[in-house]
Structure I
Amino acid sequence: MGCRGFVSPGACETETGFYLFNMATYAIGDVQGCNDALHRLVQHIRFDPAVDRLWFVGDLVNRGPDSLGVLRHIKNLGDRAVVVLGNHDLFLLAVAEGIATVRPEDTLQVILSAPDRDELIAWLRRQPLLYREDPFVLVHAGLLPQWSIDEAEQLAHEVHAGLRGCSYRDILRALYPNKHLQWSPALTGPTRLATIIKVLTRLRACSSDSRMESSFSGPPDRIPVGYSPWFKISDRRHGDATIVCGHWAAVGLHCEEHLLAIDSGCVWGRELTAVRLEDRKIFQVQCADANDH
């Protein structure tokens, strides 16, 4: 099962048509606390921490049964894991600071009560919102059509610096609630950084002039009039970059030439997906540990 793409020049093809790699990078979709599925997927891809890397598209936590186990496992991978923050990860940070309130469907309390809570929260806070390694750009939700990759990287860096700095709580206060936030280059201060976060961690649909639709989460064929999936806007300024993202479970696994959308709805009882970036081969496991929804 796979999405056709390039094959790494460091790969060799066997007689059976499979590729072997000296090292491999696997992008993994939204885990959302499904720790058993994550372990089974890592075994399925035969991950070798000595040479391979795992890229996580964000939403490590929440809704699933073992968010604490997921955080501990990924943190312990050290530099073998690349993580970008998702909206549920930001929500955990806000809850930990008393800025947001847990809801009945949230499964974060075990993290907040854990003896290593402060260490895990501090580690999560240090993770970026965008990671770039040409030709790939890893982000949780997507990019506004008007943003170039260079601009998106710079804006994400602003947020990364802010979340690590003394304005951390002010940014989170500006983010919750966030339905009114719309991007403008003229924005300043915590509102600017909160709006960048909203784009990178919540974007699904937008208009051709990059106005975000803030409430829609259904399938693309039901998007409100005047909006389109962000990756279907014809004049996007993203060049030849391949965006690797998650967030939109209703889209599911969706591969295009310059897009790998890999939230296949694990926490909703579907699959957890990994894509080997060297040849875009797809690996999946069923998510039997997901909560009933």
Structure II
Amino acid sequence: MAGKSTVPQCCPTVAGFFEKRTSSIQYVVADPQTKRCAIIDPVLDFDPNSGATATHSADALLDHIARQGYQLEWILDTHPHADHFSAAGYLKDKTGVRTAIGEKVVEVQRLWKRLYNLHEDFRTDGSQWDKLFAHDEQFEIGNLNARVMLTPGHTLASIAYVVGDAAFIHDTIFMPDGGTARADFPGGSARVLWKSIQRIMALPDETRLFTGHDYCPAGREKPLWQSTVAQQRAENIHLTKAKTEADFVALREQRDRELPMPKLILHSLQVNMRGGRLPEAESDGRRYLKIPLDALGNVPWEE
């Protein structure tokens, strides 16, 4: 499913692509004047039951870019995802375009290298990407100015991209009826997430916010992914209920204790900390994922 918003020439044109298997939204953000664009948070298809991988979702982004006559300039991730594989590596190989993520990904690499007990030659310097962005760093997509905003809490390395009047905020705030993102992964913090959300809420009221997931809460039939700062401030079910940092931390931590770990967290992190690349093939020519047992704490087992 794809959606596109047409905006004035001074603002980016944004197309969102909903990936049903993981409820993720991938984005193509373009400068309507120069037709240069960036991909944000592309998905590499993965079936955990069979171990099969595919590139249908990522190829749909490239097909859209070709139809629109765009020129791809950047392949961007907001953080190392815990619920899907990044297609950044595949798209880099396919197009030769630069990949980028936030500079604190090196902290995620160090943390998860220990959890996976990876070989000492695994690099934890972020060199798997072409560019590591610092907080408040600026870059261009065509003639559009883009700014990086550090938004940790969900992960150590989470960032948002503010492009004109649009902000790509991924796992910080969901649609207003979905509340906010969890903060209980290794390196996560509800208190830090609150501060990141306040940074987003300080953007102008009319800023378009594009989230990274939509789980259609309360049986909502259609996935959604675009809101505004003003709408989130007035309607978000967590932010309207928790007015203070202490209230939010209590709400978020209680909610997180009730949530199961994402099904793909142990699969996906070892791919995403490699810049969206699968592990190297072994002597038989096959690639293998490594699943550490008892690594993520207690599980609420059913009686």
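Structure notes:
- Among I, II, structure where mean count of other Cβ atoms within 10 Å over residues 134-141 as derived comes to 21.5: I
- Top of I, II by relative contact order in percent (Cα under 8 Å, 6 or more apart), largest first: I
- Across the set I, II, FRET efficiency 1/(1 + (r/R0)^6) of positions 54 and 198 (r between Cβ atoms, R0 = 25 Å, to 0.05) reaches its highest value in structure I.
- Taking mean projected area of the Cα convex hull in nm², for residues 118-277 alone as the criterion, the largest value within structures I, II is that of II.
Taken together, the values in this text are just the output of simple stated rules run on the coordinates, not laboratory data. Quantities reported herein were computed from a predicted structural model and do not represent experimental measurements. Cβ atoms are built from the backbone, for glycine too; each structure is taken alone.
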